[in-house]
1. Where does the value 6.4 come from, among 1, 2, when distance in nm of label points 7 Å out along Cα→Cβ at positions 138 and 666 is the thing being computed?
2. Given structures 1, 2, which gives the highest value for mean count of other Cβ atoms within 10 Å over residues 338-345?
3. Among the shown structures 1, 2, from which was the value 4.4 of distance in nm of label points 7 Å out along Cα→Cβ at positions 370 and 538 calculated?
4. Once mean count of other Cβ atoms within 10 Å over residues 10-17 is calculated for every structure in 1, 2, which label goes with the largest value?
5. Where does the value 19.2 come from, among 1, 2, when mean count of other Cβ atoms within 10 Å over residues 298-305 is the thing being computed?
6. A value of 27.5, 93 was computed for Rg and Dmax of the Cα atoms in Å; which of 1, 2 is the source structure?
Structure 1
Amino acid sequence: MTTPQDFENPAYYINRELSWLSFNERVLEEALDSGNPLFERLRFLAITSSNLDEFFMVRIAGLKEQIKTGSNVPDNKTKMSAMEQWNAALRRSRDFMRDQMHAWREVLVPLLQEAGISFIGAKQLNREQKAYVSDLFDRMIYPVLTPMAVDASRPFPMLLNRSLNLAVLIESEDPEKEPYLFAFVQVPSVLPRFIELPAEGGKRTYILLEEVIRMHLQDLFRGKHILSASPFRITRNADLTLNEDAAEDLLEEIEKELKKRKTADAVRIEVERDMHPYLREVLEEWEEVSPQEVFELEGPLDLTFLFRFVNQDGFEAFRFVDYPPILPTDLRGEQDIFEAIRKRDILLYHPYESFEPVVHFVRQAAQDPQVLAIKQTLYRVGGDSPIVAALAEAAENGKQVTVLVELRARFDEEKNIVWAKQLEKAGCHVIYGLVGLKTHAKMILVVRREKDRLRRYVHLGTGNYNENTARLYTDFGLFTANELIGEDVSSIFNQLSGYSSLPELHHLRVAPWGLEEAFVEQIEEVIAHSTPEQPGRILAKMNALTDKEMIQALYRASCAGVQIDLIIRGICCLRPGIPGVSENIRVHSIVGRFLEHGRAYCFRAGRREKVWISSADWMTRNLERRVETLFPVLNPRLKRRVIEILETQLADNVKRRQLLSDGTYVRITPGEAEEPLNSQERLYETALDTHRRNIYPRI
């Protein structure tokens, strides 16, 4: 038997940063997958670019800050120092960005050309196109541009995070005094990044905005001799540093910090390949970055422009066939959602099933004269949120409405500040949670007067109350009128809004007050009842696994013969398949058209099977530094359904990858006698089939 101290071996773990980069590599695989429609492959490429931006702004920035301050604390699992992680992550990122550009140039651009779609440069323009571009530049682009010279009287300005710019090298009038003049032009983000050109024979031809500006730089620097011009892009530290204890107003403190994000320290500079050495040297010196933080790319900088490109009208044939969300069977024929929830617990699985019932739940509560109070958490919200509108309407209708808006939801802080102010204006009680803790739990509580009593209706989920992402992310949601669950949710809201301490809860478990212990307890119970004849089983689905205590609990279970399947979309620091440590653990990752976002945890000990759903991943931040909920699925029918969803994903032989003990992932493909099974397609087909056959499951 392996002893607990054996689990301290760094070789038993995978570094978090490198595991994340592995995830982005799996997304890039989807851009190269010929089974995906062409524009979806472009979308996956854009996702990898957006993902990598965030990785540098947060993770690389954090490592650089540790190195800069001298707190070179090693990773608690692999024992890699901050410097070692930073160097390894930069090397891997450089290789990855090279692969991105190869995918663009050598794979996707030729496929676009085959489809009659071309991206061309200035040298490829014909006479008609040159005239069109010149006229467009004069009318729509030139008035927006501002050429910026850099010299003794005009110092290098602070360039905005992720802004695209052109560095311009100009011949000096006095070479003995200074060899060159340096200037730059920001590529305006207010203008479209790609411009469609006149073309013949039904073809579609585009040129990038920076190419058009580069063609006309002489108009911006009249009388000067331009020697060279190259695009570049700076990525900055975007992690907020909040002193919540000292802040009198959290909203005001975050607003101040958001302004700093735009001009914080540089963590990466992307430049066009063959940029003039002088231009590169100026950028490195001014931004105080090392040469290894500069990335030369052979292709367009900032591939996120492809998000807009692939959403253009007229290209439906190059996108996924639409999957209209389906009304959950339990709500078919139901006019009153409260009556439906009283009959039975209702499980939703988005995006296969519609998010509309959640919107309807809040909207009906806002308009129902018998509803007295609504309480809800908001983490990330859509652009024109019907849920926010319903909450505002409820307050205007005189109901007690309390909304916890998480102002620290990374990269959604500004949106959430706007929503918070709007809700306050409508008369809602808006709170911002507890000092030092992000509220990531997804909860709605509706208190309704019925005859001579009050009844609580609850929605708990794994996904944000965002109708847009609910069409793209897979997430679980549960409606219930269970009295004990309702009491638990009331207690949690009371703690978040007031000075109430959390009592012992009936069914829910909450981070950071014992959620990790609850998970470990479930694992230990499986271990205790596991026998060679009837081994225990753990089947868990999450976004990421980084917490050392959770990993070691899984190692103990594996050593006890428990069979463990983990479906982890992203980071996994657990190393499976190590003899005597993790040989009974299998780690799977599914990357497909929908982002796998739901969390479900199933524990079988003997004949007992417990199924839980949670807002939390098995990450230290979720278990120790966030408010998260774990709630049981009590209805046997719904338990079976959750398990069937996870088993369907384990059977996927199209989009599933399996993690090997060396840290690499292999794609699972159909065997000779096997039919291809794409779990996302199968789950939609199952939901559609159930809907068509009008199946009403038993309570």
Structure 2
Amino acid sequence: MNAAEPLTNVDWLAGKEIVALGSAGFLTVQHLLDHLPRRYEDRRRFDAFPAQATGKPMCLRGVVIDSAKKRFGGRKQMYEVVVESENATAFSDGTIICRWFNMPYISNMLIVGHEIVFFGKPKDVAGKLVIDHPDFEIIKDAGDDSVHVERIVPVYRNVSGIVQRRLREIIYRLVREVDAESLVPLYEVDESYPRADAYREVHFPTEMEQADAARRYFALEEFFKLQLNVAWRKKRYEEQLGRVLGKKTQLLKDFYESLPFDLTNAQKRSVKEIVKDMREAKPMHRLLQGDVGSGKTFVAMCAALLAIESGAQVALMAPTQILAEQHYLTFRKWLDPLDIRVSLRTASRKEDGGMELAGGAQLVIGTHALLYENDDFTDLGLVIIDEQHKFGVEQRSRLIRQGMMPDVLVMTATPIPRTLTLTIYGDLEVSVLDERPAGRGKIVTGLRPKAKVTDVTKFLKQQLDEGRQAYLVYPLVEESESLKVGAATVEHEKWRDRLKAYEVGLLHGKLSPEEKELVMRDFRDGRIDVLVSTTVVEVGVDVPNANLMVIYHAERFGLSQLHQLRGRIGRGEHKSYCILITDGKSEDAMEKLGVMAETDDGFKIAEADLRLRGPGDVLGTQQSGLADLRFPEFLADTELVREARRLADSLLTQDSDLSDHADLREVIVEQMERSS
């Protein structure tokens, strides 16, 4: 059987199975072989039924001894079965309740007397052990049970119309019958590992080490294509003819001498890297990656001055109007003495610094409105994009196209682990700001399980009475029936009652852009003392007077997001405080929040976030362009990512335009079109 064979030609598949598989996108044998297990169950041995709730999922085997349909909350319903272990112990009665909410069809599948294998996390409900919505499979006495029990068993993502057991049988037979010679990769990433062996061992391993090795093989294939895409883009970009900028440095020297402080060594290093790029004939394409408050703005000013003295214009694009306005005020403060003409362009404001623009603006700062203000640019030589992940690829490209292959500097305050930088930004050169400028206030981070409202209110009032401002952050905008979690809109009213002598504002994502801008402006200008907010403040404006942030239900946020939130304080000279409030129930959550209390190094926090949550959650999928990855867990594997990049670079060295690898070239071009 050839791997390219349509499933319609597989005579032992039933017609309804072919239809079900086709509806799920499986049209060929190869498609189904590439439907890899989402996890494995070692059914050579099962976990013992626990005596108490566990923090981890378990694979159990038992017999259904009782079942019942129950109603709750009006028309809602629940199906409940009691499963008994064959090996009850003195420490456990050997039963667990399994429940399914609003899934009435389960009662037709699972009845008393069925022997089942089930998988889930036991919890304590009114003194009884319960697993909600477990994966389960009925064990039958058929002769083909060698595929389903007494071995390491693959568990697949469900295909509508085909039960897990039958799907496993189908894939088992395809793995055995497919012609090994037809399993040809687009590019051989490991000649020592036959691809047919990798398919057999990833689906039906005899030991877990086999499954791990096979998954790593297929992950290397996937990451090779990803890195080839990145290396191809970088190579194409470097082939473009840019312009030489930055030969003259008088403005840069005058700016440096005007500063009342010295730049950090990291800032100086980054400026030197930028100068080197700008002086080359190919266009600069550089990422400036720096923690919150690391001084990216001053590095951007240096780059802008180099371009301006070379006679080119500069555009700086920020994700929000208030951030654009903040940049405008900051740049004017430092560049007005150098007679640099700075303009602001947002959807609602157009400002030219109050001076006659002889020859037009030299530096134009704005939001996405810059994409449409074509008349501002006559000679765009440098594009600076702040918080670049907030913009789509097409938006960035549209601004860049307003110049003749301008130099590009993209900035981000989101610390990214090295492996992810190589994957997401592998087509950019990277400068890292890993030092904090002197003169910033110290931030004390405290972890407070079950903190009392009275204690928080007392400390908050102390800071307000000293003239400071504060953020109070909640995970939800409005109350939820299913989650016992504080909501900003509800808590705002409570805080207004507690803090009657102060102005308490409210900020969340459901406000209109104009309302959000107004609230943030009032907070920045001191008209609001306390801002009750959701995470919408994580990319916000500088409010140096704000020195206190209280984050409620901190366990619900990722580490990097908590770090971004904390970066809103400590921007002035005052000692600052970040208080993380949690219920203290989860050991994992306490470990995570403990990292925040121990360090303020964004890169250490990003590495810890990657270790604790995994790359899929850290990246947030769509923003990173990695939403379709089959093996996101390997993004943390530095060795594998570097090996994939080495293979990609090696291939492009031998075959720069992939003319000898037409199928591979077609895949890469399709990937690029899909991401642009």
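1. It was calculated from structure 1.
2. The structure with the largest value is 2.
3. This value belongs to structure 1.
4. Of structures 1, 2, the maximum of mean count of other Cβ atoms within 10 Å over residues 10-17 occurs in 1.
5. Computed on structure 1.
6. The value was obtained from structure 1.
Here, each number is a calculation from the coordinates, and none is a lab measurement. Model, not experiment: these values are computed from the prediction. Cβ atoms are built from the backbone, for glycine too; each structure is taken alone.
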